[in-house]
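A.B. asks: Next up: the structures, one after another.
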Structure 1
Amino acid sequence: MIEVHRNKLTPDEVTASENAVKLANQNLLWVERNQEKINSWLVANTERGTANLIAFNTILILLPILFTCLISLLICLKNKKTT
């Protein structure tokens, strides 16, 4: 998304977007490395156990989609302001 719209973004917006992607990737890698511990903790320490585990995993799946939508929305809003 960033590369597609790079020419419509200021250098600061490109840097912020790239940093957000980098941070999101780091977070996902941390979760992947610790998935088993996270799953065990959710099941053992929450009232809803497995239901929370399913919700957590669903959120992880949706994060990249939500991030892409957010970047697209910000670009659309920026384009609307400039026209």
Structure 2
Amino acid sequence: MFDINLNGKLNKKETLRFLNSFLSDQGMPIMSNFVFNRFFSEFDVNKDGKISKIEMARFLKKFFDVPVAGEQAINSMVLLIFD
């Protein structure tokens, strides 16, 4: 859905596209470049310039404050983001 080049990771452009769509769906304003760059730096744990499925799951868990019992729902969301 957001992984345009189908490499299994989201580059900065793909990540920004996802985040702005995600925030819009939540009724929130889109991210400024400054906030986006802070986000990307925080969640690109291995600093490869891409957000992996594991890194995206960490973001979603933090955003939704998901307990361990809700991890299956997060994993399903991640699959939708990358497919």
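Bear in mind these aren't lab numbers, they're just calculated from the coordinates by the rules spelled out. Remember, predicted model here, so these are calculated numbers, not experimental data. Cβ atoms are built from the backbone, for glycine too; each structure is taken alone.
A.B. asks: Who wins on Kirkwood radius over Cα pairs in Å among 1, 2, i.e. which is largest? List each step's numbers first, then the result.
C.D. replies: Numbers: 1: 14.8; 2: 13.0.
Result for Kirkwood radius over Cα pairs in Å over 1, 2: largest is 1.
A.B. asks: Let me ask you something else. Of the structures labelled 1, 2, which one yields -30500 when helix-only ellipticity at 222 nm (-39500 (n - 2.57) for each DSSP H run of 4 or more, over all residues; to 500) is computed from its coordinates?
C.D. replies: Numbers: 1: -30500; 2: -18500.
Here the read-out was taken from 1.
A.B. asks: Another question, then. Which structure, out of 1, 2, was distance in nm of label points 7 Å out along Cα→Cβ at positions 1 and 73 calculated from, if the result is 1.5? Intermediate results must be reported in sequence, preceding the final value.
C.D. replies: Values: 1: 0.9; 2: 1.5.
Here the read-out was taken from 2.
A.B. asks: Still on this structure, I have one more. Assuming 2.6 is distance in nm of label points 7 Å out along Cα→Cβ at positions 25 and 57 as calculated from a single structure, say which of 1, 2 it is. The partial results should precede the final answer.
C.D. replies: Details: 1: 2.6; 2: 1.8.
Corresponding structure: 1.
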